[in-house]
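Input: structures, listed below.
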Structure 1
Amino acid sequence: MAFDVSIEINKSFSVAADADLVFKLLADVPESTSHFPKLENLVKEGENVYRWEMEKVGAGSASIQTIYACEYASDPSTRDISWKPAKTSDSNGKVAGTWKITEGANGGTDIEFATQATLTLPLPKLTRAMITPVVKSEFETIVDKYITNLGVVFKD
C-alpha cells in the first residue's frame with residue numbers, strides 16, 4: 001500500500017559572511033535547523049544524532065508526517081559537514097547529504113549543498129504518478145526557503 005519517493009537536490013550559493021562563521025552555524029544542527037521551514041520538532045537521539053519531525057501535511061486521517069533521523073559529522077579543517085540516515089523507531093524517511101563550505105571572493109563564502117532523500121508514503125500505489133511530483137516540488141521549495149533563511153542570517 002505504501003510507496004517510496006526518491007529526491008535529490010544540489011544547490012550552490014554564496015553568502016557575504018566569513019567561512020568559519022558559516023561552518024560554525026551549519027555544524028550546530030539545532031541552531032541551523034531552527035531556520036528550516038515546516039520543521040515541527042528536532043529531537044536529539046544520541047551523540048550527533050537528531051530525529052526530524054516535519055509538520056503534518058493533509059487533513060485528519062489523510063495527513064502524513066515525515067519523520068527521519070540523521071547522524072551528523074563535521075570537519076573544521078575542511079569545513080565539510082555530512083549526514084547519513086540513522087535508525088529511529090518511527091521513521092518513514094532516509095536522508096543523507098553534505099555541506100561543503102569554501103572561502104569565496106571578497107571575504108564571502110561559497111556553499112554547496114547536496115541531499116538525497118527517500119520518503120515512504122503510506123498511500124495507495126495508484127496515487128504514485130500524481131503524488132510524486134508534488135512531494136518532490138514541496139521538498140525543493142522547503143530547501144529553497146531554508147537557503148533563503150540562512151542567507152538572511154549570514155547578512156547580519
Structure 2
Amino acid sequence: MADENNTPVFQIQRMYLKDLSLEQPNAPQILLEQTQPKVDINLALGAEPVADGMFEVTVTATVTTTVGDKTLFLIEAKQAGIFEIRNVPAEQTEGILSIVCPQMIYPYLRAIVSDVCTRAGFPPVILTEVNFQAMFEARQAQLEAQSGGSTAVN
C-alpha cells in the first residue's frame with residue numbers, strides 16, 4: 001500500500017474553454033476595405049495550483065487583425081485544463097506544466113480560433129504548431145541569464 005502512495009500520477013481531470021472574446025470595433029465600414037489585413041498572434045501560458053496536486057493550465061491566443069491603423073477584428077481565446085499531478089519531483093512538475101499540458105490544450109485552442117474567425121465572416125486563422133519544449137528551454141535560459149547564473153544565499 002505504501003508503494004501506491006508514492007506512484008507518480010498525471011492525468012487530465014477536465015478540459016474547457018475559459019474565456020472567449022470577439023470584437024469587430026470598426027464594422028461595418030472596415031469590411032468594405034480591399035487592403036490585405038495584417039495579422040498579429042500572441043500566445044501566453046499560465047499555470048496555477050487549484051487544490052493539492054491539482055493545477056489549472058491555460059493557453060491564451062490573442063489574434064489582432066488590422067487594416068492600416070484600424071482593427072478589423074480581435075479574438076482572444078483562453079483554453080484551460082485541470083490536471084492532477086502527484087508524486088512528481090518539483091523540477092519535473094514545472095516541465096509538465098509548461099510543456100506537456102499546453103501541448104494537450106493547444107489543439108482545442110487552434111480549433112476554437114479558426115471556428116470563431118469563420119463564424120465572424122472571415123477566412124480562418126490557423127494557428128501554427130508550437131514547440132512548447134523550445135519555449136520552455138528559451139524561458140529557462142533567459143531566467144538563468146537574468147540571474148547571472150548565480151544563486152542567492154539568504
Structure 3
Amino acid sequence: MKHGIFYILPQALQKNNTFKYFTENFFCKLISEQWRSNKSILITCDTKEQAIKINQALWIYDNNTFLPHDLFEKNNKHTPILIYWREHYYDYQSRDILVNLMKKNMRFFFNFNEIIDFVPITNTLKVWARNRYKSYKKHGFKLNIIHVPIHE
C-alpha cells in the first residue's frame with residue numbers, strides 16, 4: 001500500500017528568526033533517519049537554487065556524520081540521496097522514498113510507495129499543501145499527519 005506523511009511545521013516559529021534554522025535542521029534529521037533505515041531518497045525541489053540550499057544544509061548538518069547526497073545529474077543515479085529540481089527530466093529510476101519540497105506534484109510522484117511532504121506556515125503555501133494532499137489521496141495514498149513539536 002502507498003503511504004505518506006505530512007509534517008505540519010510549528011506556527012509559533014513564524015514570530016522569530018529561528019524558523020529557517022529549525023526547518024533545515026528538522027529536514028536534515030529526517031533525511032538522515034530515512035537514509036540510516038537503508039532507504040534511497042529522492043528530494044524534489046522547485047528550483048535549482050532551492051536544491052543547492054538543501055545540498056548545503058545536508059553538508060553541514062552534522063560534523064560527525066556523512067550523508068551521501070548530490071544534486072541530480074545523469075551520472076549520479078546511484079547516489080543514495082539525490083536532490084532533483086523541476087528543470088530536469090526525471091528518468092523514473094526506482095527510489096524507496098520521495099521527500100517533496102515542490103509546490104505542485106509531478107506526475108512521477110505517484111510511482112512512489114512512500115512520500116514525505118510538509119505543510120509550511122504561510123497561508124499561500126498551505127493552499128499548495130492542501131492541493132498536494134488531495135492529489136495523493138486521489139492516487140491511493142494512505143496519509144498521516146504529524147505536528148512537529150518546537151523542541152525538535
Computed 10.8 for mean count of other Cβ atoms within 10 Å over residues 27-34 - originating structure among 1, 2, 3:
2
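1, 2, 3: which one has relative contact order in percent (Cα under 8 Å, 6 or more apart), as calculated, at 23?
Working: 1: 33; 2: 23; 3: 39.
Structure of origin is 2.
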At a computed 10, 39, 33, 14, 4, 0 (P(r) over Cα pairs in 10 Å bins from 0, in percent), which of 1, 2, 3
1
Comparing distance in nm of label points 7 Å out along Cα→Cβ at positions 35 and 107 across structures 1, 2, 3, the largest value goes to 2
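Readers should treat all values here as calculations from the given coordinates under stated rules, not as data from a laboratory. What you are looking at is a predicted structure, and each value in this text was computed from that prediction instead of being measured. Cβ atoms are built from the backbone, for glycine too; each structure is taken alone.
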